[in-house]
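The next part holds the structures, each set out as structure tokens.
A short reminder: the numbers here are calculations on the coordinates, not readings from a lab. Computed from a prediction, not measured in an experiment: that's the story for all the values here. Cβ atoms are built from the backbone, for glycine too; each structure is taken alone.
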Structure 1
Amino acid sequence: MIEMRLLEILSAFAESGTQAAAAERLHISQPTLSSAMKKLEEEIGAPLFERSRNRMVLNENGKTAAEFADRILREESAMRRQIQQMERSRHTVSLATCTMSALGFLTSKLREAYPEKQITTSLCPQHEDLLSDLLEGRQTLIVTDQPVLHENVYCFPCYTERMMVLVPEQEPEADLDTISLEALAAHQMLIHGNGGAWERLIRKKMPSDSILAQSSFEDWRSLLESSVPVWAFISDSWARQNLQPMGYRLLPVSDEDVHLDYWCSCLKTNKKEADKLRSLL
């Protein structure tokens, strides 16, 4: 049985080209490297190098052996990662979502669905990155603002977010029960967004010069709390999770299509576990 360390040394030599460079890369002495390569030749039963007084290079046997060594090392690394991911998955449920607003709501549901497991969450705005993390086993569940259509993925609707508006109390519109986007177009509207789904939706439906987008939620909040009253968009989920600023009335947007639907996805092999969460939504 060939030791993995000998394959690592052979691979490093093939990539580095010289004993000195390979030894430096591996943090070993040149005599140690030379001895390891002699041992590998004994294990394989064939010469792998052409040796001269001051030089050692791979022969055809050595080049082929180095190619095999690289493949074996990659497979060993892939095996290690997959087994580690499998072990973590037995004790952990990981969720990555494209929207911060879903984290609080879904985290509480995950704890209810999987009381015996550790829950980890993260934010990832890019749909492609979320799908890649799911397919490669880095995430148990992902939440996206569009359905995931993939033969290995189980996808179901999990969450709907609706738009609301913060209206200064002194404005006549503050006495309304709801307000339309058409009425809001006459005002400068703050929105917390960084090119995200809500900002894209609002920009499709309102004049661009009516929208004041803030990439930082802290900046958005500071403008609301400044001495000059402003109008602002806010989702119902943010309204539930954060205290309403003093001096404002919270109104739903009356347009029926001003909402975002989110989907939860997992690998089909985890469907049974995911249905525990789905039953609570």
Structure 2
Amino acid sequence: MKRKKVTPGMILIYVVLILWALTTIYPIFWVIMNSFKAKDKIMTDSFALPFGGLFTTANYRTAFDRLNIFGAYRNSLIISFSVAAVVILLAGMASFALVRYQFRLRGLLMSLVVAGMMFPVFSTIIPVYQMENSWGITASKSLFLNLLCVILPQIAGNLSFAIVVLTGYIKSLPIELEEAAYMEGSTAFQTFFQVVVPLTKPSFATVAIFSFLWSYNDLFTQMFFLRNQKYWAITRLMQMLTSKEGTNYGLMASTVSLVVIPVIILYIFLQKYIIKGMTAGAIKG
């Protein structure tokens, strides 16, 4: 196999990318490192590695004793997995219809989908709250209804992005496969689930991952709808801790680590799909 020639330009690019990566990775490493130090040690030895007398797990013990970490994780996972599942289902069927069917106002609908990506969540939160309040699901004592208040606007907020990504992938599929399925007597739903979905698994995985991460990190919607501490998700819990324990850097570092580490693990195992999602719009359609 012919070896690729290394040029000075390539070396410069890799050096810049490595330095850029370090500026992103080091703050995360610094937070995790200081989460294993006592509060007073962070102030005096914030850049030292937590070995010997510096090492302690007291911050994590305090976090689990004083905060409902497992309950917050449960709520976060219920919200994020629900959002990801519903988004890939609705966006997948909508994308299939927009790509394969010709109907009036099809172009207008696609334009509205793209326009939906331009509205930030805080610009629509008041009417969304009023709508959900009229349904009687806000400020409920039910865990399901409290989480549903967050799930519904997050689904709506992810649909536009998901449809744009999936339409690009579905357009690239050979239509002959779907025509063969119709000739065999398959319905539109059977063709979608038995032909389109298996062929576009990477794109559905990309959409699911991005929807999950956006939902997991969405503090604004959680602050607006999750008023009862019993129903808080993990990012809402961290925001409360920051406001109350602003000077307890050890406790803050341990809580930030508990929030960030699951996302890092998810990224490590699914990074190829995340990268595909970042480049999907440029190479598909």
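For the structures shown (1, 2), mean count of other Cβ atoms within 10 Å over residues 234-241 is largest in 2. Please state which of the structures 1, 2 yields 16.0 when mean projected area of the Cα convex hull in nm², for residues 34-169 alone is computed from it. Working through the options, I get structure 1. A value of 2.9 for distance in nm of label points 7 Å out along Cα→Cβ at positions 18 and 202, calculated from one of 1, 2, originates in structure 2. Can you tell which of 1, 2 yields 20 when relative contact order in percent (Cα under 8 Å, 6 or more apart) is derived from it? Considering all the candidates, the number was obtained from 1. Calculating FRET efficiency 1/(1 + (r/R0)^6) of positions 114 and 210 (r between Cβ atoms, R0 = 35 Å, to 0.05) for structures 1, 2 picks out 2 as the one with the greatest value. Each of 1, 2 could give helix-only ellipticity at 222 nm (-39500 (n - 2.57) for each DSSP H run of 4 or more, over all residues; to 500), but the derived value -24000 comes from 2. From which structure (1, 2) was mean count of other Cβ atoms within 10 Å over residues 154-161 calculated, if the value obtained is 21.1? Only structure 2 yields this read-out.
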